[in-house]
Structure I
Amino acid sequence: MFNAFERMVAGRYLRSRRREGFVSVIAGFSFIGIALGVATLIIVMAVMNGFRQDMMSRILGVNGHIDVSGRSYAIDGYDDLIMQIKGIKGVISAVPVVQGQVLASGSGRASGILVRGARGEDLKDRKWIADNILDGTLDGFTEGEGIAVGSRLAETYNLGVGSDLTLLSPKGNVTAFGAVPRAQTFKVSAIFNVGMSDFDSSIVFMPLPQAQRFFKYPQSVTNIEIHVENPDLARFIAKEIAQVAGPDRRVLSWEQTNGPFFNALQVERNVMFMILTLIILVAAFNIISGLIMLVKDKSRDIAILRTMGASRGTIMRIFFMAGASIGCVGTLLGFVLGVLFCDNIEAIRQVLSALTGTDLFSPEIYYLTKMPAKMDWHETLSVLIMALALSFGATLYPSWRAAKTDPVEALRYE
């Protein structure tokens, strides 16, 4: 499509010389702008994707896809209900849970936490818990041999395996002086770290029988947590479960409980995409202005080429190649920078945190302990295509203007 002569002339026009040094500066800024725009867009989209996916997998991995609870009282006969729920197509597991808010006390500290009572075998099936035990073991958990606490909670209360943690339940004993909160001390048998600050600092897992006694639900549970094969179908499966559970049960899918949070992340992701696209658009306008100045500066050369027999198509291809090469090389460099940054983003974060002396990704703010980045190659390809399309489109008008240059008029005013 482009012969050697056209490539040679386009290359010479891009190389800086003293007379057209300003044009080369504009071309350099255009090149840097496209490279940074593409790299930034790839990095930000990868971080947003990684953050959403990591948050979703951890939240749903701990809480389940569908939650069944009593509207005004606990769930009795939960074993029979669980058997019916497991018979519904798409349901992987349904586990009974007793949960309630308590006050934790120890090491001179006191704070509110959430206790979740679960069977040992059910807790072992949850990989976000069982695969992230930092110390201790879940063996014997069902028999009441201790509780499992999050790593940040253990740090706050200076807990280790075998340490004691006192929990105060608001569902206490009724006396002549009113309800008195019940306090009970439990031994820590395991410390876990799911990688979410909110969970690791405020959740305690307790054996189900022990939780039933502690919260005074001897033959019942407060919730049934359900995992399904396809989380995107959870809302439809929840409707089937609601028919089985009956009108006295509240059935909520993860989209109803956490949907606004994930929708907000999606909106933020779309807005960031549009804003960062403007960087590439500005660089494309720089290509237009730089090529227009180059065409004006090279009007005499264009006239000479035309008188030597070069066609308008040749002139157009020369300037199209000059502008498109800026966009192509800039896009390629931006792609390489973006991929390298995404692959090493956590190491880069740690280095910058060490240099600045600040925590650039605080777990208390962002929930996660590591900065996630997951590249979607379809999305990355769309970014590259968009950058190339804008770059090529930016060269059309200047190239057409160069091809329309009248040799006689150009030489007359030289």
Structure II
Amino acid sequence: MVSNKPVIIGYDAISPLGIDLDDQWRRALAGDSGIGPLSRFPLSPDFPVRIAGQVPAIDHLSYPFLSARHQASWSSPIFKYGMLSVARALERSGLEITPTLAPRVAVTYSSAIGGLDAVLKADRRLQAEHKLPHPYTNPNACINMVGGKIAIQTGAQGPIVSTITACATGLTSMLMGAMLLAQGKADVVICGAVDFALVEPIVAGFYTMNGVFIPKEGEAEGAPQAASRPFSANRRGFILSEGAGAVILTSQAFARSHGLPFTTELAGWGMTSDAHHFVAPHLATIRQCMANAILDAGITPVDIAAVNAHAASTRVGDQVEYDALKAVFGPRIPPVTANKSLIGHAMGASSVIESILAIKAMEEEMLPPTINYSPDPDIEIDCVAATKRPLTQEHILKNSFGFGGCNSCAVFKRVT
């Protein structure tokens, strides 16, 4: 019997670990860090944030949207990086979006931050030079334009919607795609997210709200690579980073009828709202989100082989996620990986990049390590520390939580 659950036929990611997915995966397994000095804008001596996760340049690649002419209009990096992730995910899938198929291809690809860098640049130009904004300034800043440009790029003519749930945006995009497939509104959905939040006021704003990494008073800053410390006793906040990821979803029936191979099923999912606090996570609704995803997959907690955690390295957030895991799994929490230790926090793109790393982990039966881990006595967890670990995984749980109390959890299943 063919399952009616959606499957993933293609994916691609760009992160501080690199622009080639196979290379990123190799570096993740080796425990390499993508965190380094912040250089996206000039730093004044007193600017409080000095490190970040920055992605490499892609302008040397051969794609139409990387031309100088295209980038002159679409200057925010969210467009070229988002479009690259989609182009390569489609290449990996082997799917051709023909004129016949196009009306049945949906787009839920989105961004949490969008192109605010274009607005900031225009405002500074207006104030300093008294010159009006570039005609493409507002389109660059329009968050739904990311999906619009991807639709133009691919020819997709089905439903298009921008799913914005802060740091959970990438995963939520996939869950919205699953809804469209289940309702028969599309046969294929282009999902994912892109964020480039290393913009001066945004970075400084995360500092003033005590979100990003702040060295302990009186201690040396240390190496940037050692700053992201999920679940650790000495965690000091997240490392702001950037990146993009794309996932192509379809039904199993469509994939099989079109000869499109797949290894992963989106077996179950849950979404909840904390209805509690604008940034502080809420135990009850996070626990419920995890439980709903497992129930929707038709399995029990004991069937989950591993957890790919949200784990942003914040004092409160990591503790609440652990407490929720304990409430769902009891004393036998599965092994947990925290990819943000390697790549930092890419805002809305983080959850789709991490989902792709989780899929790679299932395919290759290998969990990447959580680096910089120092056990917290209040968090009794098997954090796959120090080095990679062989592990056969039929089901894994992916957690993602965003500002505003937006929670998304998914169960991915290995299909053989």
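Work out which structure the value 1.6 belongs to, where distance in nm of label points 7 Å out along Cα→Cβ at positions 7 and 399 was derived from one of I, II. Working shown, then result.
Working: I: 1.6; II: 3.0.
Going through each structure in turn, the value belongs to I.
Given a value of 66 for percent of Cα pairs over 18 Å apart, for residues 295-382 alone, calculated from one of I, II, which structure does it belong to?
Values: I: 66; II: 46.
Computing percent of Cα pairs over 18 Å apart, for residues 295-382 alone on every structure in I, II gives 66 only for I.
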| remark: Candidates I, II; helix-only ellipticity at 222 nm (-39500 (n - 2.57) for each DSSP H run of 4 or more, over all residues; to 500) computed = -18500; producing structure is I
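Starting from the value 2, 10, 12, 13, 13, 12, 10, 8, 6, 5, 4, 3, 1, 1, 0: which structure in I, II was P(r) over Cα pairs in 5 Å bins from 0, in percent, for residues 255-350 alone calculated from? Present the calculation step by step, with values, prior to reporting the outcome.
Working: I: 2, 10, 12, 13, 13, 12, 10, 8, 6, 5, 4, 3, 1, 1, 0; II: 2, 11, 18, 23, 19, 13, 6, 4, 2, 0.
Attributed to the structure labelled I.
Determine which structure produced the value -0.22, -0.50, -1.43 for log10 I(q)/I(0) by the Debye sum over Cα atoms at q = 0.06, 0.09, 0.15 Å⁻¹, calculated from the coordinates; the candidates are I, II. The partial results should precede the final answer.
On the way: I: -0.44, -0.71, -1.29; II: -0.22, -0.50, -1.43.
Derived from the structure labelled II.
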| said: As an exercise: relative contact order in percent (Cα under 8 Å, 6 or more apart), calculated from one structure in I, II, equals 28. Which structure is it? | reply: I
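Read-outs throughout are calculated quantities, based only on the coordinates presented, and are distinct from any laboratory measurement. The model shown is predicted, which means the values in this text are computed figures rather than measured ones. Cβ atoms are built from the backbone, for glycine too; each structure is taken alone.
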